[in-house]
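Down below are the structures I want you to see.
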Structure P
Amino acid sequence: MIAVFRKLSWYFKEQWLRYTLAVTALIIVNILGVIPPMLLGEVIDLIQYNQLTTERFYELLAIFIGLTLVIYVVSFYWDYTLFGRAFLLEKKMRSKLMDHFMRMTPTFFGRYRTGDLMARSTNDLRAIMVTAGFGILTLVDATIFMFLIVMVMAMMINWHLTLAALIPLPIMALLIQKYGRAIHERFTKAQSAFSDLNNNSLESIQGVRVIRAFVQEKRDEEQFNAQTEEVFLRNIEVAKMDALFEPTIKVLVGMAYTIGLGYGAYLVIQGVITIGQLVTFNVYLGMLIWPMFAMGELINVMQRGNASLERTDEVLSHEPDVKEPKHAVNIPSLKTISFNQISFSYPQVDSNQLKEINLEVKQGETIGVVGKTGAGKTTLIRQLLREYPPAENGIVKVNDVPIEQIPLSLTRDWIGYVPQDHILFSKTVRENILFGDVNAPDQEIYRILELASLREDIAQLPDGLNTVVGESGVTLSGGQKQRVSLARALVKDPECLILDDSLSAVDGQTESKIIKHLKEERSTKTTIIAAHRLSAVKHADQIIVLEDGEITEHGNHDQLMKQRNWYFKQYVKQQMERGE
């Protein structure tokens, strides 16, 4: 329990005033709550001894009604304040997680699956919210309220009777501690199973067309049912432990009632206490039921919250591989990019994917990067995108400044990137394009559509630019998705445009139009094109051929054709396939 509050101490310090006011109001309500049973006992004793007058009755009734109204108002305040802070914590934690996700690199997303991250951002945050709200309530009621009732019972009625009635409490404390440990372990396993289910459900939805194409619906349904059963069984294990709390407490409370009634009746007979005091004592025993339940709920909630906090903190503790420079160098514009002896390997991979790469790129040049599948084209591009830590050997420089010394936001602001796997959002075509520049006017959008050879396609859509593309652009063809991604990058008008095999799904004629438009549009800016079809880089100022991470050929189209090596053979082969 202490561990949970220690982990959340940053938030309690931030919201100390609101929590102090809420807890103070809750304590006031608890104090006021012990007064009505005293009034009831007094009324019974006055009736027993024929001393209850009309004036005294109305006086006690007015006090009772007044207490009820005050308790109502103060209860509303603590409830609103306490649970409002709990919802605010959930909001802050969710924003904190999302900000953390945005700063993470591919290494992080290779370790944590999407479904798992979604589970931690929903179920686990909800458990943490309950800890910061209901957990504080149960903590106060299981300690201060219980102590207050016990002290009133001991001091105002009879301490011998109080001690006797509270004999079952130590037994309950031991059992609850044992239950709490079991719940922590089982709840962690249940959350992990839910993460797996969440992740596989997401993959099934995203890959539904592939599942149908291979007639794997039944197999996928069986797999889903098996995982659902696993989540069900894990949660049943948690529910079994939850179910032990209530009967355990009821049995022990029943024992306390039995002792209280039996011993209390004996004390009444002996004249030690009055009937009114015995009734008041039993009302207090009834009031003790909630604090005892609260003690069980406290352990339950804290163990769930602790398990969820551990899962959340595990994600938040993951440091980004690429960090902002301590002493940043700001560069006004991109003039040159140089790769000097770059050798690079991905984390946890022994061999290098890039080997001693040397390349000089000047402003306004178009660079073609070609080679077999797996030759290292995308890996080379990622050195500019800064998705991984800098290469152990060699250095990438921008305007003769090591790229690691330039702010991440600045280097990424220079770049317009069109990846192989074109990612579109479930919004309109217009909103997807404006992702590159939210302030671009319609006139600019239509100009960009011409550059991307997309205007005619958009005109044929039901609502034109306002057509919703669906989940991951499901309503568009592969070529249309690529061109929308290209338009999104072009509307940004970047210093450096990177096309990572981004025209593979368009036909040769459309590709030629796009390349022609790019050549005219970006004559003064840098463009890097990685492609399998050599026609996409034919016009480039420099072309490099990669093989196993090494540059085996370097020059323009005419120079490489004269060398009659891989580039020449591949170009001739592709031209023959196209019938040219």
Structure Q
Amino acid sequence: MSEKRPAWQGQPYLDELRPDPTASVRLALFATYSVDVSAVAAMLLALIGRNDEKGSGTVVDFAQAIDRLSGKVKILIQRGRIARPIALPKIAGILDQFIVEQTHDERTRSWHPKIALVAYDAPSLASSWRLWIGSRNLTRSRDLDVGVLLTGGPKRGKKKTLLPGIGAVAAKLAADAGRDDADALAVELEQIWWEAPSGYSIRSLLDGLGENVGLPVEPPAGSVRGITIVSPFLSPAFVKMASKWGPEGRRTLISSMPALIELAGKAGKPLAGFSRVLAYAAPDAAIDQAPSVPGEPDAAAGDDAEPPPLSLHAKIYAFDMESECVVRVGSANATDRAWLGRNSEIMLELKAGDEFRRGLQFLADSASPVVIDEIAAMSSTATDAAKALDKSRRELMATWNPRLLRDAEKFTLDAGIVPQLAKLTHELSVGLANGDLLAWPAGVSVLALGSVPLALQSEFIQVRIAGPEGELAWMQRVEVTPGLEAGRDIAALARHMGLRAFHEWMRTRLNGDVRSSDPTQWDEEPGKSSRNRKSVIHDGLTLEDILSAWARDPEAFSRVDRHFGPYVDAILAHDQTLSEADRADLHELAKIWAMARERLAS
């Protein structure tokens, strides 16, 4: 939790999910409150072992990830919680296929679990599994987060244990993702043996995914000598209850300063039972449920600005039980909404040793002590203005169920009802993901959004609410009727890759999916850089390249051949940056490929 001295050993979230060199992803199910498209792309790249140190990758790697993971990966998120970047990469529209929105009404409850459940296959080996449970959303947030990775397989071992309930969790995620193998996954996972990280052992899975299914709020059975609660968001009743756990003088609460300020002035003094109260900055409220602390992240003030304070997003409940420490880690904040069944949440209970205690102590030492009486009179940093905008967002998300009506390349948004916002002074604007934002006229339920070519079509729409207080913007996935054409992905990738990257993709596939030498990043728009649009005459595939690859791997050509024709046609149809020389080069490549096909088929 510090650049100089991390509190707990581990590796970045994406690296935890990278497959072993000989393995590939069979399926991956994610649960998160919110996402941003860059993080989704980074996750896909990690699942094929191609994310770089910046959590990004090349356009060739991105094309490979879409090809290999389509139909295998689903991300379940709270409806309307896709962050809208200022500059949306046009290719990001094809990430719609990986997103499934959960329709919880955020005025009363939220889809809030943080889960990654991934199955890997390797030649001649049984499937292996990784299960990650923690507090981190699938975003680029730099908040202080925590998570635990369990590794699993069909063979029992000395430090391995079954995990009762994981089958039901997998079945819930699979069913909500629209998969038809939910029951089979449940049976398989209940027979998987799991191992915790070194220094930890698994006690139980706390499943609160179902509607009105709460989490166990009582401390673990046994003598509790002390407690430490880490949570960025708080509610008075839950904190008051937790302040009675363990003996007086041995209770610590670590939270965000805005949440502590809000509770300090509440009747009944809910913080009074804690002997130590410590504060960090609030997390980015745009990426997590924060009904009492909405708002937007602060913008960087420049290279010479003071670094922002450490922001807290971790959720930890640690119980000192004499010779051991029982810890609950996951998604649930210290609120009634999280623990009493209103939200969908997940927690993992483990037994931890001295390393965990040292990490928890370091987390506490890095926070700022708080004197309750001194902050009780302070004003919360969550302004009424920010709350008003967020209230309109929740009102809209709970009351409309929009869908896109498609007539070839023309799109119309049918909201089903006249959109409702919480305040009359708020204005709604909507647009296609790769289109313009259009003001929603008063009193109508349908809005024409214009035309978009196939390569830029998406099931994502962008939404903005603006008022005197400012504005909120996000994206949402909606149903398209009739559905997008089957060739959308190929059209989008062909337009985005262009000729040079296409040569590189074919070369990497022929050579066994080796890394591409083309450095063009996945989110770089075609035509923005001369680097990815320069002539490919000297880089192009030759007949010798193809035959050499076939000599090393006789299956290579047939494996790649299924991509070649459709992508050539799509590049010619959808890449508007092609010069006449590029078109001639592509036709020449098609002739070379046809020659290779004729030779290798004989």
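Data table
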item: Distance in nm of label points 7 Å out along Cα→Cβ at positions 207 and 543 from the coordinates reads 6.1; which among P, Q; result: Q
item: Origin of the value 5.1, where distance in nm of label points 7 Å out along Cα→Cβ at positions 199 and 399 was derived from one of P, Q; result: Q
item: Which entry (P, Q) yields the derived value -9000 for helix-only ellipticity at 222 nm (-39500 (n - 2.57) for each DSSP H run of 4 or more, over all residues; to 500); result: Q
item: Value 17.1, calculated as mean count of other Cβ atoms within 10 Å over residues 191-198, assigned to which of P, Q; result: Q
item: When distance in nm of label points 7 Å out along Cα→Cβ at positions 423 and 511 is computed for each of P, Q, the largest belongs to; result: Q
item: Rg/Rh (Cα atoms, Kirkwood Rh) - highest-scoring structure of P, Q; result: P
item: Winner on Kirkwood radius over Cα pairs in Å, for residues 247-558 alone once structures P, Q are ranked, highest first; result: Q
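Every read-out reported here was derived from the displayed coordinates using simple, explicitly stated rules and does not represent laboratory data. These numbers were taken from a predicted model, which means no experiment stands behind them. Cβ atoms are built from the backbone, for glycine too; each structure is taken alone.
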